[in-house]
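A short reminder: the numbers here are calculations on the coordinates, not readings from a lab. Keep in mind that this is a model prediction, so the values were computed, not measured. Cβ atoms are built from the backbone, for glycine too; each structure is taken alone.
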Structure P
């Protein structure tokens, strides 16, 4: 297995990606890694092929700029993915830039019109795996896009978790006639073609309850939902911190409940979940969160590793073609 790692572009700098990659390497000796970043720093990693790069792709770069970009770490990483026929790439860089470069240079699967960004999300159910997509690969979508997302996500779930998934549409009401024109039309289309596992609409206040294995929406709505979830998690942690440091009595209460409380808080954390994958591309392309620390970045690498091990790309390609 070959994995290309873009070491630059994260909010916390190369130190976080370096430590994350180092932790990953200690657990996996069956991976050939190409690390793209500052050579003088990365030379400290064992059994890694280093590709020197010191520039970060611009966040506001247009498609034509990206097409001619040869010097940024992301561009060099994508080029390495192609030239070395590697299996996967992981990057903390900008979502739009990564999608654009992957789409142009790696290409989409033949049966896919629009790729989507898919990721597990936290739920209050221990060990419950819920996938949400699209998380922002698209600003606008058609009914056919959401149908494609559903089919790809079901294959993803089966490949990674080993079970057939149910799925729901994100809407502003559980009734069939609720939702935007896109949601209503997609709901109708799902019924017409009888996609198995459909449990109807789900509202945003139920996302974290773990009722659905897969929650499908357009990229604009999905990105807003994801950031609302992340923001809620941060606010909850902040409120708890303020409460438990307010007085000596509260500090004692914290010490008495620390172990249980930590487990509950971790249930809202995105760190253990790994990165989000651009589903529908011909290779595994994983987008780590921009503010990933070493643990989160290590888990993004684990996501790429699991996707390659499960033959996710060929499974999705075959699954979509079988539907035709």
Structure Q
């Protein structure tokens, strides 16, 4: 039986468009598979999502025992710079989270849609933020690729600052609002767009300048980049090759090994359930051709093997020797 919803001051926040709504539902439901205590309510910011899709999503989550609140957002708020960067407005919704939260919410657990909970979200509800505006995980791909110095320089960060991945953030909403974090990060898109590589993630790192609580790596394991023997509390399927969108690529041994056959099987089953409630998207030929082209390019250039070698990176080993507590 799923845990009963909590009506307290913590909310799990997603921001999605029509294409990612089914994946959002799968991520939210995965919380119920591992939560031992009260389940926090979920708020989902909807950008260009049809009414019928939203109703099906609400029914799917209710069936899973999740208390979900949907907020319809006018996607034009972040134009023209969102479209100019080739990004959905949903990518930037959490930057204005303080405007869309209900009264009484003090903590927001911001989660990307392309994630799956494999640990107890209750740990994040109870987490001591130690006076920080947010807690997040150092970006393992940036660490493993040895790109932290490059990103620090581009973003104007101190020499000892970390760089976090925004796929999972535990936010003190009061401090976020008081410190004007959202508006400051949004302003970067119009005032300093040249410093941005990963959009909202880079903007937030530029604003916070290393002032965040580092969470253990298990709370944002970038699939394919994290050593296979590390513990995982949240799998994050960042990058091109996501387990629900592989199409014919699932037959390629190197892709199946990179993504993980267990992840492919999990999403196959979940997408089958979504199709039964008419929520799963149809695979488009252009998407299949796109992923095939990326695969071919990565194979030819050697990037696929380079990315697969990340877990053995000497940069990562050195980082962990300095921050061994992050394996907790």
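Of the structures labelled P, Q, which one yields 2.3 when distance in nm of label points 7 Å out along Cα→Cβ at positions 257 and 289 is computed from its coordinates? Each step should come with its number before you reach the end.
Values: P: 2.3; Q: 3.1.
Going label by label, the one that fits is P.
Work out the source of 40, 33, 14 here, i.e. which of P, Q gives that when Cα extents along the principal axes in Å, for residues 185-248 alone is computed.
It must be structure Q, since only it matches.
Thinking of P, Q, which structure, once relative contact order in percent (Cα under 8 Å, 6 or more apart) is computed, gives back 24?
Among P, Q, the structure yielding 24 for relative contact order in percent (Cα under 8 Å, 6 or more apart) is P.
Which structure, out of P, Q, was mean count of other Cβ atoms within 10 Å over residues 33-40 calculated from, if the result is 17.2?
It was calculated from structure Q.
The value 3.3 for distance in nm of label points 7 Å out along Cα→Cβ at positions 161 and 177 was derived from one model only; which of P, Q is it?
Derived from P, not from the others.
Tell me which structure, out of P, Q, gives 19.5 once mean count of other Cβ atoms within 10 Å over residues 241-248 is calculated.
The read-out was computed on structure Q.
If helix-only ellipticity at 222 nm (-39500 (n - 2.57) for each DSSP H run of 4 or more, over all residues; to 500) comes out at -11000 when worked out from the coordinates, which of P, Q was used?
Details: P: -14500; Q: -11000.
The value was obtained from structure Q.
One of P, Q was used to compute distance in nm of label points 7 Å out along Cα→Cβ at positions 49 and 169, and the answer was 4.6. Which one was it?
Clearly, the read-out refers to P.
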